[in-house]
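**Q** Following this line, the structures themselves.
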Structure 1
Amino acid sequence: MKTFFKHIRKYWVTIILVIMFLFIQAMCDLSLPDYTAKIVDIGIRQNGIEDNVFESIPEEELKKISLFLTEEENNIIKENYELKEIYVLKDIDKETRNKISSIVINPEIIIQMIEGPNGKQLLEKMDLSSPDEFYKLLKNEKTKEKIKTAGQQYNQIDESLKIQYGIEYVKNMYKENNIDLVKKENSYIKTTGIKMLALALIGAVTAVIVSYSTSKLSAKFGKNLRKDIVEKVMTFGNKEFKEISTSSLITRSTNDINRVQMTLTMLLRIAVFAPIMGIGALLKVIHNEMNFILIIGVSLILILIILLFTIAMPKFKLVQELIDKVNLVFREILNGLPVIRSFAREKHEEERFDEANKTLTKVNLFVDRVMVLMMPTMTFIMNFICVLIIYIGAKRVDAGTIQIGTLMAFIQYTMQIIMSFLMISMMSIMIPRAWISVKRIAEIFDKQPAIKEPEIVDDIGRKFKGTVEFKDVYFRYHDADEDILENISFKATPGTTTAIIGGTGSGKTTLINLIPRFFDVTGGSILIDGIDVRKLNLYDLRENIGIVPQKSVLFTGTIKSNIAFGKKNIDNKKLKEAAQISQSEEFILEKKNKYSDEISQGGTNVSGGQKQRLGIARAIYKNPSIYIFDDSFSALDFKTDRNLRHELKKVTKNSTVFIVAQRISTVLNADQIIVLDEGKIVGIGKHEELMKTCEVYKEIALSQVTEEELNGR
């Protein structure tokens, strides 16, 4: 798992930048509802007047205000206003503005109440006939008790409405003095609108940057992850391939990586953005008296998420396992199509695949149906909360305890909070599925190959001489109960051919696979030029060995690229020589494009014998110190086999050659023949010697040709 997360750490700079841009985007989105509220409440309802501090006031009006103020408060007003045609507010800071607001709010409210629609009733209670009479009495100490009566009604006003009375006073004062409120309103709406457009533009730009960055990051992450998986798989041996099947490896390197890649993109875009938005919106409305509605909404969403998670989570891992099974069955069908057709088992295989496919579909449908419930349920919750806010908010707007713009902003912030939870709920479904894929991918990286590079390398030079010696070698497969090979000891020197023959399952292929370390011996040692193969660098070891396996493998490309497999600089002369020796040139020259003719996937456009010859040509072109031919002449006719081995002697005269064969004619002229029976050497020597001393060899030979034919060869 640590290896997997190292891949994520490579992109920490990009991730930090993405988080920064997401924070900017969230701040922009969180600011917009506030500006919407300001346009409605301040721009439209208050004609652009933000607070109760008057920007300009006639001298006569200011005198009314001063009647209610102490000497100290009047001095503060005088310091911050200058007389032009009327008194104009100086350029002041926010702290001073707040101080003036608190000074003038009480006088503004009282004046508004006295001069407003209900002013006549208040004056009658004080036995006064007009506002002017009220202002005159303010100068007389004897009238303080009567003024106190007016203050009793003022004290009953809710704090949230006091500022509205002050603003209403400022509006009326502006109207009476012919100050253009429409111009002020338009100016405020225009300025606030420009700010909103700027914020929206910044949000849009950051969203584009985030989308581009996350898409690029996830694409690079997927590319590098696939590359590293292939590099890791290249170190695997048979043991690892048995533990993780080929079909599962394909699923993990495609489907699982795609899922992780998609989740990573969503994780950066949503899992980071949603909490910022949710917490930011929550802080905006947490002090609102309707915040109990949020608790209801969030609780409903959490209950829904927990239910979905509990029901769907156990099925996610099962889906991945079933995809592996479908891939396995499909791969077996594709690989075994000729056998299936020859046994007329198409119907059986169709049913086998259909069964695996139906099981996967059934589980997928269950998961999808559970997930499908999420969106309509979430939509219902959102609409329910919205209706609840409007119902309760409308009553409070009517009571005057909240403004329409504030209500609109509250609705928007509530929706942002619910949407944040909705996005988090989506991620809560995606992350567990991706986590299963992460663990499956991490399993590949965490798996340690049985065949490892030696800690201390014995360097014998890039080009080996080629002496191979088996010393009391034992081998057992990791999950087997008994040895496959026992007490194998022999020596093969450069310029000689060692043939290995034996019955089916006698361990021939296993034995020669120990030389390039496809497996490691479980007892004894194999030496090349006197050094244990386990102490040699794997690349150097395998670079000096040319192997032609039982089943020849060709790759998509040309004939030329297959012979010169993996070589960047191709020597055409050497390539042609390899084709001639392997008896391949005959059919190559018949091709339309000769050496540049295309080889289809798996070499399906060439015959079995042609595949074997191209495989032999590949080994010859490599010019190794050690040749291993694992039953590589079985698809050749006797004439081609004889000609090929005759030509082969010319290029292998200084190399060590191993031939595993079933046909006795292939091994007759070997310098030494090793006869295997049930994993043990039961005979070693030349043909004539073995015919006399080894009963197993003699039985194999006589089962293929008569004794007269052998003697007359």
Structure 2
Amino acid sequence: MKNLTTKIIGAIGFFLVIAFVANKTPKGVDKSSMDLTVLPGADFYRYANGTWLKENPVPASESRWSNFNIVAERNNSILRQLLEDAAADRTAKPGSVKDKVGTFYRIFLDSNKRENQGIRPVLSDLASINKIETKEQLIETIASFHKKGIRCFFNFYVGQDLKNSTAYIPYLSQGGLGLPDRDYYFKTDSKSLMIREEYGKHVTAINNLFGFPDDKLSDQTLPIETKLAKASMTRTERRNQEVQYNKRTVQQLQNDYPEIRLAAYFQLLGVKSFDSLIVSQPDFFLALNEVIKSTPLNELKSYLRWNLMNNAAGYLDSKLVNQNFAFYGTLLTGVKEQKPLWKRGIDAANNVVGELLGQLFVEKTFSPNSKLRVNAMVDDIVEAFRIRLANLTWMSSATREKALIKLNSFNRKFGYPDKWKDYTDLEIKEDSYIENNYRANEFDFKEMIEHLGKPIDRNKWGMNPQTVNAYYSPTLNEIVFPAAIMQAPFFDPNADDAINYGSIGAVIGHELTHGFDDQGAKYGADGNLKSWWTKEDKKLFEAKTKVLVDQYNGFFITDSLHVNGELTLGENIADLGGLTIAFEAYKMRLKKNPGKVIDGFTPEQRFFIGFAQIWKNNIRPEALRQRILTDPHSPGEFRVFGPLSNMPQFYEAFGIKEGDKMYRSTDIRANIW
């Protein structure tokens, strides 16, 4: 990250003054969301959000409802109009952005065509499975399916080399499961047993709808999935990239996993020759090799057929779509009804022609002024982080020097790509929804494997501009903020500094801190996976993060279900670090632009209320359970309770004292960045 001058850093104050003069009084906290009958020290999450939580139940078509959904709904109104205009315009230049986006959406909305087609669009893929006569021929179908985005057996991709960030390298990783996570196959509580039983029924139901009245399909496929799940790493284990960096040659793969026939697989994919690749989970591939060796061919073909049908079910006629939704939507996440067709069409367009739609979206919605102001806020927060790093008492000067180099090397992206993805070779046709998806997947796959041997594309984005989110990339050492998140309530040009620093400021700090969380801290300023810590500092850091692990392990949903402190550690470090740094940046801002009491709240109080209010959300019990088991983020209320209960600045702002539920004794408070 380039150091900007203090003149640019101070620009945000100028723009905020303009907004405040225009509106006379800056917008303060959202008091209508608060429940002032709850004491701040008892439950700050409900103090800040209690009324909103009571008055905003989860809509029938959603698994949860939050600020992210609210902003997405606002964006959906714009996206719907863009898509409908494009779909109705038959005069658009063939191959243009509008033509491809419009054709895709028009074919998606044609539910009559899907009803009439039934399973015809996938008959050729079913036939390819039937033609398999030997285990040697399996790899041909696997390669074909992977190019089309049909998941089975394992995963393959080309990405940045974790230990040589200037080059691309192929990766092989575990996969092939139909349930959300490997632990779903082994937990013995009543809920897990019920889900496995219903999964078997779901396999049979989909099989019947495809016209294969074979009740034994689940008996053939579930044992294969269970064997693959048993050999899979847990989500917590997969957070550790070091243990997954296992470089191998193709010849080693042939020797270690001969039954998988990976040399033939790479040829079938059209991958350029390469010297080595990374096998993320070697034990998984040993197990997969044995599965292919010992499982009868007809059962392996049944497993392939199930993966094809499971992948395709959501793209075909209504009976298949409804059955797919009944299991993955209602049973697993508690959603009562499907979204209306036009909303599903937006989701589909975002997945398939996302950057094309993004071009239309930013033309209509994005304000360069927002980009400038958020960028200036980043400058403030980076400066606050720099000051904190310089004054950390637990870190040695040798490690601090490397940390500062990394912080100063951060790149930043705002709004949308400087260079849009080239979709010239992507064909969107009038034939069927699922075939457009397959072609898009093949287009993306071809683009991905062509990265081999080329320089790293630093213009590439990992999110669409219309996505309400942000991210940090450790191998590129960059933070990215799509246009969609740079709007209220995350960033509000009419809000006072306290609200914006507590909301988008904490998000900015969160993404910056990811470069220094338990995994991000393993990457250097150049994006390479390598240690830049002294041994003593690393031990101190691990001891400090262990405090957070223990704290979050103690957050229970039910008697038997609690937050996984190990799985969520990186996000919890980022939440605490991000909020702490954003608060320091805000204190620096107050020295230049003193705050005042608004709506009865001091500037510091508004900062913390603003933070708590961005995480308000209601979630269905089924969805919450799935997120606890699979999501590296803690539930919303703990993203508030956890960081605040560790911050003395919060205690001071609201007079939190011993005996309050928000209170944590000083000897067990986490203090990392």
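Taken together, the values in this text are just the output of simple stated rules run on the coordinates, not laboratory data. Every value quoted in this text rests on a predicted model; they were computed, and no experiment measured them. Cβ atoms are built from the backbone, for glycine too; each structure is taken alone.
**Q** Which one of 1, 2 has percent of Cα pairs over 38 Å apart, for residues 29-420 alone, as calculated from the coordinates, equal to 38? The partial results should precede the final answer.
**A** Numbers: 1: 50; 2: 38.
This figure was derived from 2.
**Q** For helix-only ellipticity at 222 nm (-39500 (n - 2.57) for each DSSP H run of 4 or more, over all residues; to 500), the calculated result is -20000, so let me know which of 1, 2 that is. Spell out each step's value before the answer.
**A** On the way: 1: -20000; 2: -16500.
That value comes from structure 1.
**Q** Right, next: Which of 1, 2 yields 3.6 for distance in nm of label points 7 Å out along Cα→Cβ at positions 173 and 285, as computed?
**A** Details: 1: 3.6; 2: 1.5.
Checking each candidate, the match is 1.
**Q** Taking Cα Rg over 2.2 N^0.38 Å for each of 1, 2, which is largest? Spell out each step's value before the answer.
**A** Numbers: 1: 1.68; 2: 0.99.
Structure 1 comes out on top.
**Q** Out of 1, 2, which has the highest value for Kirkwood radius over Cα pairs in Å, for residues 197-412 alone? Provide the component values of the computation, followed by the final result.
**A** Details: 1: 22.4; 2: 22.9.
Once Kirkwood radius over Cα pairs in Å, for residues 197-412 alone is worked out for each structure, 2 has the highest.
**Q** 1.26 is what came out when Cα Rg over 2.2 N^0.38 Å, for residues 125-252 alone was calculated for one structure; which of 1, 2 is it? Mind showing how you got there, number by number?
**A** Details: 1: 2.69; 2: 1.26.
Comparing all candidates, it corresponds to 2.
**Q** Going by relative contact order in percent (Cα under 8 Å, 6 or more apart), which of structures 1, 2 comes out largest? Mind showing how you got there, number by number?
**A** Values: 1: 14; 2: 22.
Between 1, 2, the highest calculated value is found for 2.
**Q** A further question follows. By the measure FRET efficiency 1/(1 + (r/R0)^6) of positions 373 and 493 (r between Cβ atoms, R0 = 25 Å, to 0.05), tell me the structure among 1, 2 with the highest figure.
**A** Structure 2 gives the largest value of FRET efficiency 1/(1 + (r/R0)^6) of positions 373 and 493 (r between Cβ atoms, R0 = 25 Å, to 0.05) among 1, 2.
**Q** OK, next. Say we calculate distance in nm of label points 7 Å out along Cα→Cβ at positions 133 and 189 for every structure; which of 1, 2 gives the highest result?
**A** When distance in nm of label points 7 Å out along Cα→Cβ at positions 133 and 189 is computed for each of 1, 2, structure 2 gives the biggest number.
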